[in-house]
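In the part that follows, the structures are each spelled out as structure tokens.
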Structure I
Amino acid sequence: MDFPIRETIEKRHSVRTYAPRPLSEEDKEKLLRCRDGITNPFGIPVTIHLIETESAEQPKKLGTYGVIKGAGSFLGVVVPQALLGLEAAGYAMEELVLYATHLGLGTCWLAATLNREAFTQEMQVRDDEWMPAISPVGYPAEKRSLQERMMRGTMKSSQRKPWKELFFHEDFSTPLIPERVGDYVEALELLRLAPSATNAQPWRVVMDHAAFHFYAVVGKAALAENPPAIQRVDTGIAACHFHLAVKEKDLAGHFERQEPRSSGAPEGWRYLFSWVKG
């Protein structure tokens with residue numbers, strides 16, 4: 001990605017109120033070019049659709065239950081129902097969201113407050129695929145709507161959990177402190193800033209001498225593969241922040257799924273994948 005990672009991540013925020021004008025042809029072309037070049041480290045094929053609802057010939061009714069105001073274009077992500085598919089969806093979509101931020105465009109991850117049937121039909125999602133989330137994409141309005149201001153206050157959108165609640169050293173109870181992390185301090189800090197549904201930050205990371213092990217904190221209902229567990233998508237988003245920062249610093253390593261490190265894990269923690277150093 002040819003943009004400053006930390007600056008873009010810190011700049012990104014959820015936009016729910018948009019200026020009522022379509023994407024320029026230049027911005028649309030840049031978005032599509034970026035989309036077509038995105039890969040993910042989990043090896044899962046991810047399809048991201050750009051849907052434009054404003055057309056004189058074929059107007060589309062794609063609702064977001066009043067949560068989004070003024071948006072005429074949406075991004076929608078579709079993946080096969082495969083192991084690490086939802087994580088790959090979160091990773092790839094967030095990379096495009098960050099690029100949109102770099103272009104000066106607004107976005108907002110949506111997983112629940114949308115007309116899922118309408119979007120699924122529009123993207124022709126198959127029975128063996130998931131469509132876990134969408135995002136409006138467009139030019140932010142000069143002023144936020146009252147509803148948006150209230151939602152941001154309720155969800156405390158700008159706040160994030162401290163390191164001691166998210167990152168651990170060697171086991172599931174010893175907080176990881178920045179002094180032990182070395183070159184990975186910025187990668188973990190940018191992971192901490194990742195967006196998540198209702199700002200829940202469901203990811204946890206355990207570092208040992210060889211790897212960083214990623215977990216999702218889930219409830220019983222989220223353990224089923226269908227419907228998709230948004231916590232897995234959120235952890236994919238967090239992994240994108242981590243990985244982009246790691247690549248920018250040229251730190252060697254790769255993601256892989258290992259034997260789950262679950263002995264002694266708190267209730268609800270589910271192992272997903274690891275970043276293996278070197």
Structure II
Amino acid sequence: MYTLIELMQLSIYGIVLGSILTLGAIGVSMIFGILRFAHFAHGDLLTVGAYCGLGFLSLTGAPVWFALPAGMAGAAVVAVLVDQAVYRQIRRTQPVILLISSFGMGLIIRSVVQVIWGPDVYSYPGGIQRPWQIWELSIIPNHVWILLAAVVLVALLHLFLTRTRLGKAMRAMSDNMDLALVTGIPAERVIMITWIIGGALAAGAGVLLGMDSRLTPMMGWSTLLPIFAAAIVGGIGRPYGAIAGGMLIGLAMEISTLFIDPSYKLAVAFVIMVAVLIVRPHGILKGAW
């Protein structure tokens with residue numbers, strides 16, 4: 001019989017994982033909502049951000065949390081370059097062409113990461129952390145900072161979408177692209193901002209995931225399914241739905257280890273995604289941003 005303590009401990013891990021998935025899922029939803037295609041290279045932007053953060057720390061010797069802004073900046077630049085060099089040229093083609101192209105870009109990005117950093121496993125500096133004991137629960141200090149960082153990033157995104165002119169323009173383009181263009185919204189600028197934010201959030205997820213585990217060239221690819229599951233469960237194209245989807249998937253993946261082997265956690269994300277699509281094809285949340 002599983003105890004309440006075990007359930008609470010796994011729930012803590014699930015909230016931490018959910019906060020990481022949320023950042024990646026928001027980026028996927030924003031790109032889909034405005035550009036109308038599923039970006040399968042998004043996981044590799046996560047990897048780029050994690051390694052850019054590691055490279056910045058190696059070059060400067062800065063404290064570990066400087067990896068977050070450095071990684072976000074690096075991945076944002078890569079996302080914009082990929083869009084301008086590849087996606088912009090085929091943006092008006094069928095979405096399936098963009099989707100297949102994103103698969104190819106993911107392979108290219110992954111290969112570049114392996115060429116620069118090699119196939120070895122890396123970790124951020126910080127050493128072994130002694131967990132805090134609260135009641136009978138063990139709280140790893142990094143988990144608190146990961147959760148706080150994710151909350152701050154989501155709050156900043158909310159303020160941007162609701163309080164700034166460009167944020168409102170992004171929401172308008174997601175709701176009705178043709179009407180938004182007629183009203184004079186600068187489409188190319190909005191698309192560029194979308195890639196900057198999407199890449200930065202993916203990098204944020206990558207840096208936080210690296211702080212919680214290890215860095216490998218495949219880390220983004222292995223996280224892509226839970227990220228897409230979170231975006232679809234919340235309602236693809238709806239960033240706020242991605243928050244609910246990310247937390248649901250994260251909690252389900254961790255709590256499922258009470259009943260199944262941990263190696264099947266990814267399958268849990270897929271099962272939940274399929275179940276939600278059958279019951280609510282539009283995801284948990286309906287409507288606009």
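Bear in mind that the values in this text are calculations on the coordinates, not laboratory data. This is a predicted model, so every value here is computed, not measured.
General remarks:
- For relative contact order in percent (Cα under 8 Å, 6 or more apart), the highest value in the series I, II is held by structure II.
- If helix-only ellipticity at 222 nm (-39500 (n - 2.57) for each DSSP H run of 4 or more, over all residues; to 500) is computed and equals -24500, the structure in I, II: II
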